[in-house]
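Following are the structures in question.
What follows draws every value from the coordinates through simple rules; no lab data is involved. Here the structure is a predicted model, which means the values were calculated and not measured. Cβ atoms are built from the backbone, for glycine too; each structure is taken alone.
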Structure 1
Amino acid sequence: MNRFIVIVLDGFGIGSMEDTHRNRPEDAKANTLRSILNVYPDLRLPTLEKLGIMNAAGFESKGMKFNSSANFGRSALMHNGADTFMGHQEIMGTLPKKSVVQCLNDQLVPVKTALLEAGYKVQDIKVENLTYFLVEDYVAVADNIDSDLGQAINCIAPLDNISFEKLLEIAQVVRKSVTFNRVIPFGGTGNTIEDILAAQEVKENRFIGNVAVKTKAYLQGYRVIH
């Protein structure tokens with residue numbers, strides 16, 4: 001059986017979809033490749049050029065041209081909302097179902113019950129009229145508020161204080177207790193649980209989470225599993 005390799009260049013967009021101006025007008029002009037080439041017009045990416053990146057993008061730059069022999073194409077995404085991970089799954093051939101918008105505060109009881117029954121220490125963190133959880137003193141379990149709201153739960157931890165393996169175990173318990181599209185465990189080193197808690201924000205009076213970049217998890221030793 002023949003095999004082939006799919007390489008996904010995450011965050012290297014070449015434009016937006018036709019419905020973006022209605023659903024996410026702030027992203028209607030998003031085009032990462034064009035933005036990079038505007039700043040670095042002499043940039044050469046010969047392998048991508050040969051594969052047909054400029055053909056797919058639909059424009060040429062000073063250093064990057066169309067390739068008449070390239071086999072290329074463009075495809076609109078099927079999944080609801082804006083989620084690069086779901087986009088990757090579509091590239092691999094999945095047919096996503098329409099997602100349901102949910103928030104952690106709709107599922108507090110089953111999540112907390114599952115964690116307690118698994119033997120974990122669970123502390124309620126209350127912000128305004130909302131709640132999220134601090135598990136084993138170092139894992140914040142809350143809404144993902146960095147992507148489209150209502151699609152995922154984050155489990156964030158400072159990996160100097162708790163192992164990534166322990167974080168995954170906790171995230172697996174959360175995963176089994178909710179119906180969200182995704183539960184995302186991640187963390188880094190060099191930050192603290194205080195950094196993570198200080199990054200908490202409420203959105204739309206319904207979602208409570210920790211802004212990922214403000215948790216400082218990305219700065220050093222970052223690890224994640226989707």
Structure 2
Amino acid sequence: MVWGGLVYVLAGRAPRCLWLILPGLPLSAIVNIAVKAPLAAAVADAGGVDPLVAAAAPLWYLAFLLMLAPVTEEAIKAAPLVAPQLRRFAESRRGALSAGMALGVGFGIGEAAYLAYAVSLSPVYADLPWYLFIGFLQERFVVTFIHGALTAIVVTGMLRGAAGLLAGYLAAVLLHALLNSGALLYQIGRAPLWGAQVTIFAALILLVAIILRLHRRAGEEEASAAPDVGE
């Protein structure tokens with residue numbers, strides 16, 4: 001509801017972009033099952049590495065894991081816009097901003113559902129009371145915005161052609177990797193939990209600033225395109 005409202009506001013209170021949340025919903029499950037998991041297993045097997053994240057893993061494999069999600073997820077989140085029927089939602093700054101946010105929010109919601117389903121299959125968590133998962137819900141709430149913001153960066157880059165799309169994609173990939181770096185370092189015992197949290201908080205502030213700037217530029221484009229009305 002909250003992020004749907006944000007998409008609505010970014011779209012200039014035009015509800016049509018809300019439909020783009022729907023094609024984003026299954027993308028997390030698709031990329032995890034069909035791309036990330038088999039690719040990680042293949043690379044680990046080829047390199048003779050234990051696929052589990054551990055401090056003993058070689059540096060090259062840790063770097064691969066760090067970049068795996070950013071490279072694959074930032075591509076698949078914007079992929080629905082390949083369809084001409086959906087691409088028309090992103091023909092202006094306002095449209096690109098709201099379309100990217102909608103696709104990313106859909107991805108984030110789908111990712112939360114996918115992870116919740118995976119957790120529900122584990123007997124370790126089966127008997128835990130619901131309130132112990134509040135932290136998970138809070139994290140997913142923030143991550144859903146992050147996915148939306150990163151996809152908005154990619155899609156607004158499309159307005160500048162192939163070079164702009166590449167620049168937007170690379171920017172989103174690097175920001176995504178920055179967000180994941182703290183968690184990876186924590187998992188291998190090289191950083192405290194608060195260090196991972198600080199990394200996420202810093203990246204979140206940066207993303208909010210970027211979205212506000214894109215929103216302002218969309219308003220400026222609309223103002224400059226509006227016809228002058230004489231007295």
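A few remarks follow.
- Mean count of other Cβ atoms within 10 Å over residues 116-123 - structure with the largest value, from 1, 2: 1
- Top of 1, 2 by mean count of other Cβ atoms within 10 Å over residues 76-83, largest first: 2
- Which of 1, 2 leads on FRET efficiency 1/(1 + (r/R0)^6) of positions 60 and 92 (r between Cβ atoms, R0 = 35 Å, to 0.05), largest value: 1
- In terms of relative contact order in percent (Cα under 8 Å, 6 or more apart), the structure with the greatest value among 1, 2 is 2.
- With percent of Cα pairs over 21 Å apart, for residues 20-107 alone derived as 50, matching label from 1, 2: 1
- If distance in nm of label points 7 Å out along Cα→Cβ at positions 132 and 164 is computed and equals 2.1, the structure in 1, 2: 1
- With FRET efficiency 1/(1 + (r/R0)^6) of positions 68 and 124 (r between Cβ atoms, R0 = 30 Å, to 0.05) derived as 0.75, matching label from 1, 2: 2
- Identity of the structure behind 0.7 (criterion: distance in nm of label points 7 Å out along Cα→Cβ at positions 84 and 212, calculated), options 1, 2: 1
- Parent structure of the calculated result 72, 42, 33, given that Cα extents along the principal axes in Å is the read-out and 1, 2 the choices: 2
- Origin of the derived value -24000 (helix-only ellipticity at 222 nm (-39500 (n - 2.57) for each DSSP H run of 4 or more, over all residues; to 500); candidates 1, 2): 2
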